[in-house]
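The following blocks contain the structures, represented as structure tokens.
The numbers here are math on the coordinates, done by the rules we state, and not lab data. This is a predicted model, so every value here is computed, not measured. Cβ atoms are built from the backbone, for glycine too; each structure is taken alone.
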Structure P
């Protein structure tokens, strides 16, 4: 770490001293799996990179490292901007083997990697069930694994590590947005917590041969005050080293509910906000229909993107046979690189792209410029009828959805993406009413924002659907237009 320019923080030193303990019977590493759940801004990269370099250079035989992030694009970004950048700027640069052009970062499409003079290789892959096929792995690193939907990635990697006696798998992440959205990470957390409790009850089990997993979690007590600096000091191991209390206080003030997951490592499932759209109304039998379908040709799509492009969603609104508005989330996944053409590797069945969706059922695609405006040139280039919503559209979309739900004018499928978003969504008052706030909600609410905007833009497209508060007032009082 020092040769790479970092002084180990106490939490990092403690992990390294434990993770590299030796089995006295074999002389090999004791731990084969290391699970680390730690808040943001804690120094994950300054732990991962030295760990990887150590594996690449300090074994008698050449080693293979596979690094996996939320998506392949994220893994490539880390490889280029962090891993290679740091190693190439250190004394270890001389250990990198250049390609024919003299570059020490090999960027052949589909096999991006760093290669070392001793034959070791540091590569990336997509988080799919095909990851790691075709070779033996000494170290696998799964970074920010909250995006993994199931254990297919782990099942794919395990066979590739069996041929290396002291292979290690590291899973390092902040907690997921919810236990249902991040089942793989939650399974690791649940198992790790139970193991800790077992060892506290009987420390002698620590020497059991089956205890080969190391679990580390830094999270605040669920009952702690999120505004109290004492809470921050209890769960942020980099506080006082690479960050300070003033910065954390600024994050807390600006992010509000969005602060709780990345900085306190609180699962959203354990927290409950008052639903802006009442739960009993959202789940009413007149509003939920798993078999709902669009009956008319007119449809409207909306693409919404979470802060920092961490998550994105595509929603559609259309008219049913009973003239109610059908609302549906068509795609909901991490990152944004899949939006145009989809990605068959994300989720259980992959996610569709907007190009194919529009080809199958033509309709305009709307987006909010502030959140997703960067997609506009690509959408237009792809021949998509992409349009930017106006401030007036945005201002009335939230109140419009609430009114439509209360009056049973819309129907949704009961999708988990929407229910989970509603549980944690924060709102902000505006001159016209209120709107969803992406950055201050406890999890990405892009799916909820997308269907909210889709309903509004369908009403704009089909004026007969638009809500007329004066007409509603007359109808409620049994008066006619003339009488009014």
Structure Q
């Protein structure tokens, strides 16, 4: 077991002043793998003070200088990719194959895209030919509180840390307390890359402690948060007293609309996408809407895919799905599956309890419910586990209404061979992203949602803009 009770503040690993110890569990085994310290007010204040002190110097650096340090960070990240994969796999249960590719790769990809965006970004430029004496400057927001979740640790950490650094901001990162090891490893890499002391700080803690202290802190200029909609609402209220900028990437309940002319792999692809990362993705296509003429066959296909989905410990090589992150998450998913039974949805595959042969660890049976209606709990609530719900539709118009019948608006999906129809539907879906026919968005595409899925965008140039203020100056010439 590792004792990792220090925080990274002002360029040094320092003991917690007023924290308390917490065990980090391996969700595959339920065994303690590390001990961290959940920081207190004094730890938070020290980190914010370090970031505030470092801000003037870091903000004054040229973009090329900041990019050069980010490129050194990229080299450090690549060199320790295996360590990073092991940390992610152990702390949140991603199978080692997934951790080594998608999980670690997401962090590297976002860092690469941030560097590329920063190199081409016009941090200062004239207003236009009509006003040649007016200049527009894009300047760093200031001290940023970055609060990240456990489900895709490096994906979400790098989507915030990399653009904040590139913009010239200083920061305090509070990673999810369930999965802090990967963020602490990144802090070591940041130290190795040579960022000035105080530019990047890390304080472990929970939402009620360090999280709340950061969002209300008078010296924090911006909060960037990824997590539940409930927590996002609380953060917005807390930050309002000091009129901070708040960027939120929250929950989702994505619809996957499958028309009768979709390719033959559309249903199976959708089920696997829903179950990926054990269903712990905010943009998972968890509601499958199927044109009625192919609905019965789609249900059978979903059953077959679910029953063939392998489940196993995260340290075993293979294409299995691993456990969910914690006992709390496991019990929440079990409750929602039971609600499916109580509300008379049709169980197609899976159900309550652990898979056979897995009596220890937070493993959930890959579950499919059919004939789910919009008044049911499983239709409305984000499960964040390997649970798919299915329902039929008759017309394009009905499919759009069903897809939009949710308080969320992160990612929706469309499967059809009719390109004109795909475009019509995509324009009418109320979500920040729409993926069509199994094709993912390109590198640097903006990630974010509408409605209760949050505000702001992450990734590429859009992610950089989140951490920049716009200043207009007249009579520059």
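Summary of computed values
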quantity: If mean count of other Cβ atoms within 10 Å over residues 285-292 is computed and equals 13.5, the structure in P, Q; calculated: P
quantity: Identity of the structure behind -9500 (criterion: helix-only ellipticity at 222 nm (-39500 (n - 2.57) for each DSSP H run of 4 or more, over all residues; to 500), calculated), options P, Q; calculated: P
quantity: Relative contact order in percent (Cα under 8 Å, 6 or more apart) - highest-scoring structure of P, Q; calculated: Q
quantity: Given 0.15 for FRET efficiency 1/(1 + (r/R0)^6) of positions 21 and 365 (r between Cβ atoms, R0 = 41 Å, to 0.05), calculated: source structure among P, Q; calculated: P
quantity: Which entry (P, Q) yields the derived value 2.9 for distance in nm of label points 7 Å out along Cα→Cβ at positions 325 and 357; calculated: Q
quantity: At a computed 38, 28, 19 (semi-axes √(5λ) of the Cα gyration tensor in Å), which of P, Q; calculated: Q
